[in-house]
Structure I
Amino acid sequence: MTTPSRAFAPLDLIQLISIALIWGVNNIFAKIAVDAFPAMMTVSLRFVIVLAALFLWIRPPPRKTLALFALMLVFVGPLHFGVQYAGLKLATDITPMVVAMQLWAPSSVVFAALLLGERVSGLRWAGVGLAFLGTASMNFDPAVFAQGWALLLVGLASVFYGFGTVLVRRLGGGLDPWAMQAWVAMATAPTMVLGSLAFETGQLDAALNAPWYAWACVAFGAIVSSIVANAFMFRLLQKYEVSRTTPYLLMTPVFSFVLAALILGSRITPQILLGAALTISGVALVALAERRFKALA
């Protein structure tokens, strides 16, 4: 059962936009980091930092929903990050990967409707569709398909995360967001360490020769993206329907594309500008649905 709809509190709306900005920055930083380190090693480093920072927040998992809790950890943690970073490692251009990352938002709405019975209004569906169309239209270019395997992996990882966010909501309220992040790190760090030792090589050489900014990108992903942004996300998912929170986060690719142009030298084409306009329009449509909800509340 889902909780009744409620209007977004101003602080919650600020947190939603902050998440989109943080994740937009982290998409660029993740590519920089994964180019310096092996993929699973990068994930390992990120979540070792998270685990060290939040270890004292670990609490016993809920007994009544232990199996559901463990399933959520697998999808949000090792499956999502392990598969996504493998895709980023294969990618030669970050921009289509950012588009594929947005698959988690519409997939979470679908999973929420199927598993939680959430009722999604037509206006919200239209906003989700328009925003997702905007992210996809940024890369109407045949060169995108040259990175097929990378796109497949990143897209699959996004679907895993979309499913995991719905499981977070299925678990209900009362879950401490810091403890949740500690558990995600507990599930991810040792899994990725073992995976890196088993399937990757050159870890020591990468650690010794990586530039300082690659380490800084890993630290940003751990502290700002994982601890801060995901803690915000888990908190909001326990308060609001998935179909209402995820459309706002489709602003993430807009931030990523701008930063890709400034930091990585990616070229902003007319398709990207058009897609950005459509994405913002979709978010505005969802905001219009929110205003209508407030008016009727």
Structure II
Amino acid sequence: MRFFTLHIILLICCRVTAQHIDIEGHRGCRGVMPENTIEAFIKAIDLGVTTLEMDVVITKDHKITVSHEPFLNHEICTGPHGELIDTSNETTFNLYTMNYEEIKLCDCGSKIHPRFKDQLKLKTNKPLLENVIDTVENYIIYKKLKPVMYNIEIKSTPATDGIFHPAPAQYTDLVYGVIQQKQIAFKVILQSFDIRVLQYIHLKKLPVKTALLIENQKSFRQNIQMLGFNPSIYSPYMQLVNKELVKECHKEKVLLIPWTVNEPKDIERMLKLGVAGIISDYPGRVADILNKK
């Protein structure tokens, strides 16, 4: 088992080094497939990702479900009985108050996405994290592909503790429980905007990489000081990335992986600046540009 684990780690490292960039498929590959679905993750692998980026929420029965919002987003979902959802009632479909057996009845792949109209439409649901991992790992073995990493976002805020999700410690423990059960900790990044989550991971010394998500205007130094330690990855909105930030991350030996970089000109700009990876709704575009280089 120890030899097998070391072999997998070496394969992952070789893959990233060969391409000089971590290609992260945002919510799978949201530009071309319904987000955060098993179908999107499989397609992302076919497009050449090295990391699958996803979000997880907690259900009433403590199932770890892959979803960006802790409710049924009106843009992509219908209710468990096919009912229409709009901005006025979407938060009432609170996944933290619903059992997974009810959630899996909701279609989150057939609606035309207002911002990603070229998405392939299909009837699909929000999957359990454990099912995503099983499907991905089996697909990689079946296709004899190189391993991929998992970048999993824990989506909490102080204002919504106990309303849309548990407190950070319980939230993190539930997510890590699946990671531990599936024995993939060495392939996992846990990311969050909520520093409480990353501080808990650091305190507990969980054997995963950490990524600090950033959308504020504070400096790199200010954000790191608030966090209290250097994370494995600093992950800001792409417009916040400049030469100075790249230099600071390199100095602190923190990987810089911006989000969400979709347009070819922006992908090229990030690559020229020297980022360590790119999170994109169109990971195939990143792979194509890298292959041309």
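Taken together, the values in this text are just the output of simple stated rules run on the coordinates, not laboratory data. Because the structure is predicted, anything quoted here is derived from the model rather than measured. Cβ atoms are built from the backbone, for glycine too; each structure is taken alone.
Quick notes on this structure:
- Read-out distance in nm of label points 7 Å out along Cα→Cβ at positions 83 and 275, computed value 2.1, structure in I, II: I
- Source structure (of I, II) for helix-only ellipticity at 222 nm (-39500 (n - 2.57) for each DSSP H run of 4 or more, over all residues; to 500), computed value -22500: I
- Among I, II, structure where distance in nm of label points 7 Å out along Cα→Cβ at positions 75 and 251 as derived comes to 3.7: II
- Structure with the greatest value (metric relative contact order in percent (Cα under 8 Å, 6 or more apart), set I, II): I
- Given 3.4 for distance in nm of label points 7 Å out along Cα→Cβ at positions 43 and 267, calculated: source structure among I, II: I
- Entry that produces 28, 22, 20 once semi-axes √(5λ) of the Cα gyration tensor in Å is calculated, selected from I, II: II
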